[in-house]
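Below are structures written as structure tokens.
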Structure P
Amino acid sequence: MICKKCLVSGRVQGVFYRGTAAQRARELRVRGYARNLPDGRVEVLACGEEEAVQTFVSWLWIGSSAAKVTAVEVADAPEHGAPQGFHTA
């Protein structure tokens, strides 16, 4: 299992980005969360099998149909403490 923490920039708040991310994560069996940050970005934690996490991280560039992603910063995250399921906040 691997975990990645991603910071997604662009028009990603108020466009169902987190909800769409949760749907995609569940399809891929990726655990973690997506939450809005005060600066307008969305923080995403993605944990799971390497191939599924990489597929999900690539998908973050797409997002919901109304989103316009301009950047996705990706960093390794600790595997311990990964949540069960995928949640939005």
Structure Q
Amino acid sequence: MDAQKKKTVIGVKKSITLLKKNLEKIEKNEYCIDIIQQNLAAVGLLKSVNLQLLESHLNCCVRRAIKSKNEKLLNEMMQELLMVMKTAQNK
């Protein structure tokens, strides 16, 4: 596994761990602000993971599409990227 993929996997695993702990805190009726802060930490981790995935996609998949000179594929990928970026801005 390359370093970028390993970093992404670690980020997702950390997010899962945080969310599991938060679920336990909610079930135990722990202090709401503590739970919110941990949720924000998980969201931050997931945002970071998304940026890592986007960078990997650009460096691998999009680069391959450009080299292939397949206009249809490249246009589809550009539309996908725009959709993802629009979705990310609305969050």
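Before moving on, here are some points about what is shown:
- For -0.24, -0.39 (log10 I(q)/I(0) by the Debye sum over Cα atoms at q = 0.11, 0.14 Å⁻¹, calculated) the corresponding structure among P, Q: P
- Source structure (of P, Q) for relative contact order in percent (Cα under 8 Å, 6 or more apart), computed value 46: P
- Each of P, Q could give helix-only ellipticity at 222 nm (-39500 (n - 2.57) for each DSSP H run of 4 or more, over all residues; to 500), but the derived value -7500 comes from P.
No lab work stands behind these numbers, since they all come straight from the coordinates. This structure is a prediction, so every number in the text was calculated from the model and none was measured.
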